[in-house]
Structure 1
Amino acid sequence: MFKNYFYLNRAVIELSEMLIGSTIFEVFTQEKETLYFHIPTEENEYRHLVVSINQSEPYLIIKDEHRKARKNVANFYSDLLPDKIEAIQIAQDDRIIKIICTNFYLLIPIRGTISNVIALSEHGEPEFFRKVKRVDETELIADLNSHSYNTAFNIPEINNEIKSLDELKKSFSYLTKDILNELKSRTSTDNFDHQKEILLRILSQINNDPIQIFYTNDLNRFVFVPSGFISLSRDSEVYEYDNYQDALLKLLAVGNKLSREQKLQKEISKHIGKELSIYSNKLNSLQQRVDEGSKEELYRKYADLLLSNMQKIKKGMKEITVDDFTTSETYKISLNDKFSPKQNVDYYYDKARGERINYSKSLELYQSAKSYYDKILDIQKEFENCDDLSKLISLKEKLGLKDQKVIEKNEPQMKFRHFIIENKYHVFVGRDSKSNDFLSTKFAKQNDYWFHARGYAGSHVVLRVDNPKEGVPKNIIKNAASIAAYFSKAKTAGTAPVAYTFAKFVTKRKGMEPGKVMMQKENVLLVKPEIPSNTEQVED
């Protein structure tokens, strides 16, 4: 329930008490869908407000200790900061949070996949944390600004025209399933007046009651509910907190741990099942081979008999019948009609040697496979009784499973060449047409500098500008241009022209070939293609 409208309303009230009058010094991201607002105090130099717009886990939470990563970090709203927080509000009828600062304000709509953080000032252009898809930016901002905002706890006003629970749900879409399930658990009548009374009591509990975190078998996960809720069974230790912030920190901690346990359980179970299936088939095949025994002696007898009867063998014969005078047995032996008598003899001697090696190897493989199969069976028994994350990690190590790099869906995993000029200015270089497009149209921010060798095929290059107010020295721009020339067909030239502009003036029309863009307001520098001496490449 932590992302339910009413709990977000409670979060806004708590955040207002903690943050109004504080100053935002920096906003940055170092992971997908999460922004960090550096809002230090005298006691907590590294305090941050963390805003997640993840579809499954949207939240605003205070972390007293958070250190900014050294690389793979992007700054936002730099030209608006620092600024003081004057108010934190929520829309009276929607999950939209508004943070009002002295010179600008932030709108944080929590709307599934189109959740965002938008900075708006009186004179500047809106700046979006996430690129807006499927909706018009102007219409979106107009819609968000059309709502009424406050810092009070907003109880829905149920007018007399609403006569039933179904009508109530249609009028107030933010009365979510968890609230309605609790309402059903507490009422045994269809009397709407009674249902309204219980509903208002539930909403009051969301605003005022301690918050409990516990695991419930009803939903197979940890939940975040008022202590007075009765609709869910408490099937684990119950953690109770007086405020939203502490409760959410605990939920994220136990939820992440559970998620990791479930992921490990699934991974280990799948691996065990796969290994048992593979080695069961392998053992059956090897068992059959071992049960057949070795034919080394038979093939050697064939070779000896053919050798002693070689005068009877003629090239072109497909078989021969010979007698073994030591046992009085008769053998019919297949021959290769294309072989000479000696070649047929050698064939069976070779086959006898091969059979000895093959049978010995089959025995060895069978014993090895049986040992591994028994080991997996033992691990399976251990796994079936495993209920602890540390034990699961130990089992994973026993199985030799390695961590896999997780690639986020819908997030292009583009790798750019990354350089730092004078230990401060970050330069990113596309590697191919696809990464050039991503670098220029999605990765680059509007005030970044964009470079490309003029008249030559080459990489798109972006010089990151974290704080437009500071400006970028001319020598840094020239250094970035040299890098652009170096990663182009002009690499071997003495000097080369490089066009540059702000990234906001670089566009890509629909239908344009990969790697092709349009630029406006270009400037041109004549530079030497090189990696400047004051530049260091970052190996990610």
Structure 2
Amino acid sequence: MACTFCGENRFRSAAQQTCHIAMNHGTHSCGCGYKFTSEEELKSHETTMKKNMKENPCSSCCRSFETNGALTDHKRAKLHDYTKPPNQCDCGKRCKSADGLAQHIRAKQENLNITDAKYKSKGEYYDHFYKTNVMVSKEDRKESVGKCRDTLNKIMDHVRKQEDGKIYSTDIRKAGSHATRTKVKKADEFDVNISLTLPVADVKTKGTVNYIYKDNLNPRDPKSASPENLNVKREMTAVPKGRQHHIPIGYAAVKAKENEKIASKVTHNGDIIPRKVQEDLYSKMNTAIKDLDLKGVHISRNSHGPALTLTKTGSKGKHDINIDVTTTIGDKHIPVGVYGWPRPDTSKVLPQDTIDRIKNVGTHMVPKGGEFWNVSHSKAEKELMKGLDMGNQCRRQCYKMLKADVQTWKSRSTDNYPGISSHLLKHSMFWMNERHKPDNKDYWNQKNIHNCYTDYLYTFKSHLNQCKLPDYFHPMNNMLGKKDKEMCHRLAGCVEERRNELLHMKLLK
């Protein structure tokens, strides 16, 4: 099934094809956010929405709502030109009089257990919250970076001296929040990328392969070991007759150049197998830790997504440090725009030089699948995050505050909200920046941080309630699609409670 505009033919359903066309080729936009490829489709959409009009229509787009509060939330989230009516609370509740509004606010404050006023303005509150709950001290950052660098350099120097260890590059690159300076609270986690030096002959992003891991033939077998356990040597076999093993969308099969004998441990039928790479690096790093007799350093036997996790135990009174090590392949094999980025709306919110820089950094592939490499846009994300704010703007601060809030909610939960990472918050911010184009050019100014952050909370809550958050660079990939719905809705409740606390904040008079 191919796209009628660009010829892309990786779609397995009409829904995927329709999503791709709307996101990447739609030039006729409705104020509600939907895009269409023709004016006729846009008019048909508007007609349908009018037929199903509810009691509270939006004056800026075709949406309508059952309640006035829902309409207010919509206007704030979409950043429509919004003027708050008299006697209406920031949460959207409209009261008949000023006394009624005051009574509503008091009731909300009592219900939410909001403490006595401590700040003269909301800006003062956000400054205090950022300094006490978000910022990492310079001393902590400097000490942790030094420990991380020294430990990893010792281990990787030893790894490269082992048999076939030279397939791992000497170039250890910063990744994640360390690279974008978006760490919060304490410097206890670091991400690094180590590229493979193996020459690549071919990268295939669609089609089939003729091999498969045996346990993938029957993944529900209770005797099967956890696929994350790197102590278990998983066996590969030929794909049975009558079956096909497709390369999933967003993944690739990577073939090494012939006569690369050094790669025999990590290849199968000439293809570099990500699981074998993880097993090999895990074994070599384990050997290095034992041979070097590194006290207080251990490596988790389970992979965490594409990464192997090293932990350096902190001395008395110091926190532990986790180092996520990810092997990568290539910089330029697959372009950043392979899934349709930049979109027509992208150029409306990002300068052309920023778009050019993001395109230039390229993608790389990481070992997130057993047989297939995941096409990662993490370098593009890093470049976008670094250039997201211009001047006195607050996108990065909003993102870091939500990271801090999510860490707090995780610490209070019984299950730590598995699978909820800062990666989701980052993509939620990217989409908010692109989709929600405010009428006020100063919307993202630091002085407007209260509205920006409460709108950001509303946006993230909406993603959680719908269990839908498209990957910013690969919109067909729903990043919340496989998360537990009950967990997402529970976290959405925390987000809504936090937003209500901020909207009904007590201030000193």
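Identify the structure, out of 1, 2, from whose coordinates mean count of other Cβ atoms within 10 Å over residues 471-478 was calculated to give 14.8. Clearly, the read-out refers to 1. Which of 1, 2 yields 6.4 for distance in nm of label points 7 Å out along Cα→Cβ at positions 151 and 279, as computed? It must be structure 1, since only it matches. Have a look at 1, 2 and say which one yields 8 for relative contact order in percent (Cα under 8 Å, 6 or more apart), as calculated. Computing relative contact order in percent (Cα under 8 Å, 6 or more apart) on every structure in 1, 2 gives 8 only for 1. Which structure, out of 1, 2, was Cα Rg over 2.2 N^0.38 Å, for residues 175-334 alone derived from, given a value of 2.56? Source structure: 1.
I have 43, 15, 9 for semi-axes √(5λ) of the Cα gyration tensor in Å, for residues 319-382 alone, calculated from one of the structures 1, 2. Which structure is it? Here the read-out was taken from 1. Here Kirkwood radius over Cα pairs in Å was derived from just one of the structures 1, 2, and that gives 25.5; the source is 2. Each of 1, 2 could give P(r) over Cα pairs in 5 Å bins from 0, in percent, for residues 207-486 alone, but the derived value 1, 4, 7, 7, 6, 5, 5, 6, 7, 7, 7, 7, 6, 5, 4, 4, 4, 3, 2, 1, 0, 0 comes from 1.
A short reminder: the numbers here are calculations on the coordinates, not readings from a lab. In this text the structure is predicted, and so the values were computed from the model without any measurement. Cβ atoms are built from the backbone, for glycine too; each structure is taken alone.
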